[in-house]
Structure formats: C-alpha cells, structure tokens
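J.: Below: a set of structures, written as structure tokens.
What follows draws every value from the coordinates through simple rules; no lab data is involved. Remember, it's a predicted structure, so these values are computed and weren't measured experimentally. Cβ atoms are built from the backbone, for glycine too; each structure is taken alone.
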Structure 1
Amino acid sequence: MARIAVTPSITIGEDELHETFVLASGPGGQNVNKVSSAVQLRFDIAGSPSLDGDVRARLSALAGQRLTKDGVLVISARAHRSQERNRADARERLFDLIRRAAEPPKPRRATRPTKAAKRRRLESKKIRSHVKRARGPVRED
C-alpha cells in the first residue's frame, strides 16, 4: 500500500482515497459524451487513521458544503478534458485543504482599549445622546 506525503507529519494511504469517474459537462466537444473524464474524490475524514483530532476538526470546518453527514469529504473536478488532469486536480485540492487544516490557528492575544480611545468613545456617545434628546417634542415654556 502506497502512502502519499501531504505534509512532513501527515501521510495518507492510497486506500483512503476513493475515486469515481463520471461524465462531465464543459470542455471536450464530442469527447464529453463518450469519456467519463470528471472525477469525484471521496475522503473519509471521520474514519481516517492518518489525521489526529485537531486536524480532523479543522478539516471538517474547512470542508463546508463538501462534507456529507457521514463525515466524508467529496471533491469534484471537471475543469480539464482528460481524466488524469482532473484526477490530479482533485487530489491537489484535497491535499491543499489538509495542509491548511494542519496549520494550528494563531492564538488570539487579548488587548485593551487605550484611555484615549475610551474617552473618544464616551464623548461620541454623549454627542449622540444630545442629538437624540433634541429630537423630542418641542416644549413651550
């Protein structure tokens, strides 16, 4: 069983990728009606032993609409005329998603507003309240 290196720490087995070939619309002329050149690549995120929990969770979030209820990522490629180029395109898109999911998010550093920013905010609120109060009914004294 061959393994594909996606990142230095993540390798995926060939048996984890399931490809089906379907008739494609788009470029190809009469070839489109005869050859199944479009590729549907399926990768079971939930059942993959190659991914750890954090990467699995981030990949599921990145997948969005391409993720089925069973946790299977489906990538369709039909941009090229040849089956091989579509196959390579689908695999590269999957590997790119995995690479993006492998990068841990940058931790958020809590910040505080400066005294000047607080003062400006309160000043603008005060001005706004005066404007709104002035819109009230006119009193005759």
Structure 2
Amino acid sequence: MDERTIYITMFDVERLQALIAEKKRLDRRKNEYIENLENELKRAQLVAPKDVPPDVITMNSKACLVDVEANEEMVYTLVFPEDADLAQSKISVLAPIGTAMLGYRVGDTFTWSVPDGVRKLLVKELLYQPEASGDYDL
C-alpha cells in the first residue's frame, strides 16, 4: 500500500464503517480484506460529497485503470459487496483492487497486493463519479 493522501466522502465513510461493523459482527475471525479497508479509511482525508475533487474515485465511480507492467487497461465500477458483478465490471470495495481504488485520483499510481502478486496500477481516467454528476446519495 502507498502512503499517499486519499480522499473519501463523509457519506461513503459512514456506509463503509457500517459495512465493516456488520462483517465483523457476522464473522469474528480476522479478515485481511476488512483490515485493509479499515486501514484505508484511517488514513483518508474526509470531505463533504459536494467538495470531493471531481477526479477522485468514490463509491459507485467508474474508472479506467492501467496495469503499468502489463500495459493492460481495465474499467471497473467500485461498488458495495451486494452490488458486485464481475460480468458487468462492478468490483466490490472489499476486493483487493476495489479497496486499492478507493480515494485515488486520476494520474495516481499505486501498488497493491492481490492473490497472484503485487500490481502497479495507474488511474488513467474517471469515466463517472456520482458526486461530480450531482448524485450525492448513491
């Protein structure tokens, strides 16, 4: 994980904290995906939904990422676990890449551990951000 500043809306952090609490309540075992998300939230700069920069990946944002080493582009919409559907490129915030995406900006490069190793990803473009579109309650 990189130690760069990430931005998360207050609305998203409230919902993500509720998600974490529910997951912990249902499964008391240590869960590295929940821990990773908790760590990201701890280091995030909180902003009001109307004040989030328009190039930041927030929940329900659709972003184009580039695997720097493979020069492979991928487009994902960052969603809550119940909305995840890889066939529609909707990735859960609890998935390693999903957690990694949250809060980064266009032009940022970050590394993240995934099951098959470490990937270096570039946020190439933000195709949709709810807050920039005036959708503050998605």
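J.: The value 1.4 for distance in nm of label points 7 Å out along Cα→Cβ at positions 21 and 77 was derived from one model only; which of 1, 2 is it?
T.: 1
J.: Consider the structures 1, 2: one of them gives 20 for relative contact order in percent (Cα under 8 Å, 6 or more apart) as calculated from the coordinates. Say which.
T.: Structure 1 accounts for this read-out.
J.: Where is FRET efficiency 1/(1 + (r/R0)^6) of positions 93 and 125 (r between Cβ atoms, R0 = 25 Å, to 0.05) largest, in which of 1, 2?
T.: If we compare FRET efficiency 1/(1 + (r/R0)^6) of positions 93 and 125 (r between Cβ atoms, R0 = 25 Å, to 0.05) over 1, 2, the biggest value is for 2.
J.: Using the calculated result 1.38 for Rg/Rh (Cα atoms, Kirkwood Rh), pick out the matching structure from 1, 2.
T.: The correct label is 1.
J.: OK, next. I have 18.9 for mean count of other Cβ atoms within 10 Å over residues 61-68, calculated from one of the structures 1, 2. Which structure is it?
T.: Only one of 1, 2 returns 18.9 for mean count of other Cβ atoms within 10 Å over residues 61-68, namely 2.
J.: So helix-only ellipticity at 222 nm (-39500 (n - 2.57) for each DSSP H run of 4 or more, over all residues; to 500), computed for just one structure, reads -12500; which one of 1, 2 is that?
T.: 1
J.: Follow-up. By the measure FRET efficiency 1/(1 + (r/R0)^6) of positions 5 and 69 (r between Cβ atoms, R0 = 25 Å, to 0.05), tell me the structure among 1, 2 with the highest figure.
T.: 2
J.: Turning to a different aspect of this structure: Which structure, out of 1, 2, was mean count of other Cβ atoms within 10 Å over residues 37-44 calculated from, if the result is 15.6?
T.: Considering all the candidates, the number was obtained from 2.
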